Structure I
Amino acid sequence: MHNQLQKIKVLIVDVDGVLTDGGIIMDANGVETKRFNVQDGLGLILWKKCGYKSAIISARQSAVVAHRASDLKIDKVFVGVIPKLGAYEALLKEWQVKDEDVCFIGDDLPDLEILKRVGFSVSVDNAVFEVKSIVHYVSRKKGGEGAVREIIELILKAQGKDITKLYEH
């Protein structure tokens, strides 16, 4: 696993069930809200400080996701994408990276195609069995509860980066 982590320079995440707990909250007017974990957010900021690329590929269309991604300065956002593989292949081409350079974090069936291709595939603890059974690593934390931060730290520490130094202003 250590050798795989050394190569990673692109992080791609799903949203519902990964950056969130999978719940979708809608008010009486149909306005959607989501709950994101602040530790995941800081992890993504630290990732960016290392000069690495990040992306979101989500099957659901959501303005909330676009807003959160903008706050975190995520490089690319694909929402409402089914299947997800086309968006993934477009990223590889645009960023001129290979499968082995990519970590993808997913939790459900629409993520399987990408998880089977990337250099380091991860599922969150609350992922479905079909996903957990094929990934390189299952996070200790659940989606929406710091799982993305856990994986970012795992990669950065394997690459010899001191996350406390990254946070210093």
Structure II
Amino acid sequence: MIRQDLIILGLLKDGPKHGYEIKKNIAEVMSLYTPVVTTSIYYPLKNLEKKKLITKKRTKIGRRPEKYVYSLTEKGKEEFDKLLNKNFLIIQRPYLNLDLSLYFLPSIDPAIARRRLENRLSNLKKIRIWTKNLKTSLEEKSSPYHLVAIAEHSLNTVNAEIRFTSKLIITINKKTL
């Protein structure tokens, strides 16, 4: 919940937005930099409104139907700052779906495990190319430093996964000899 509130409050810190505009920004922009999934944006907006962190106002432009525009309150600005500072300090063990497979590794034929890991390695290398291209593109466009930093962090993470997976494949090969 902290992450979702942080995202919505942060987007509203830039100025008032319609619910659809918030959802679109999360899906099309933020998802390039961080794993974010939104199903309904209106339920969390309603909760933030109940907490008096945001307000909503009806707007009507021309013949278009009425829409709600959401704005950050002073209390919402304070909460955003609090959540952002807290988020910097949260250190959780990274969870990767691979960890669950590794737990049950003795339950699978080593040849099958090796093939699956080789597939994973191939996909990780594709992700590395995409991430490198993203970082290069951001640098060439003189994008804000924080977006370049996110791309660099993702690239470092993918490189670590590639090294680990490559080493694990070698280990499995030695065990099956």
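Please treat every number below as a calculation from the coordinates, not as lab data. Everything numeric in this text was worked out from a predicted model, so none of it was measured. Cβ atoms are built from the backbone, for glycine too; each structure is taken alone.
Side notes on the structure shown:
- With distance in nm of label points 7 Å out along Cα→Cβ at positions 5 and 29 computed over the structures I, II, the top value is the one for I, the highest of the group.
- With log10 I(q)/I(0) by the Debye sum over Cα atoms at q = 0.14, 0.15, 0.23 Å⁻¹, for residues 77-148 alone derived as -0.79, -0.84, -1.01, matching label from I, II: II
- Given 19 for relative contact order in percent (Cα under 8 Å, 6 or more apart), calculated: source structure among I, II: II
- Structure responsible for -10000, with helix-only ellipticity at 222 nm (-39500 (n - 2.57) for each DSSP H run of 4 or more, over all residues; to 500) calculated and labels I, II on offer: I
- Taking distance in nm of label points 7 Å out along Cα→Cβ at positions 85 and 157 as the criterion, the highest value among I, II goes to I.
- Computed 37 for percent of Cα pairs over 22 Å apart - originating structure among I, II: I
- Source structure (of I, II) for FRET efficiency 1/(1 + (r/R0)^6) of positions 61 and 93 (r between Cβ atoms, R0 = 35 Å, to 0.05), computed value 0.15: II
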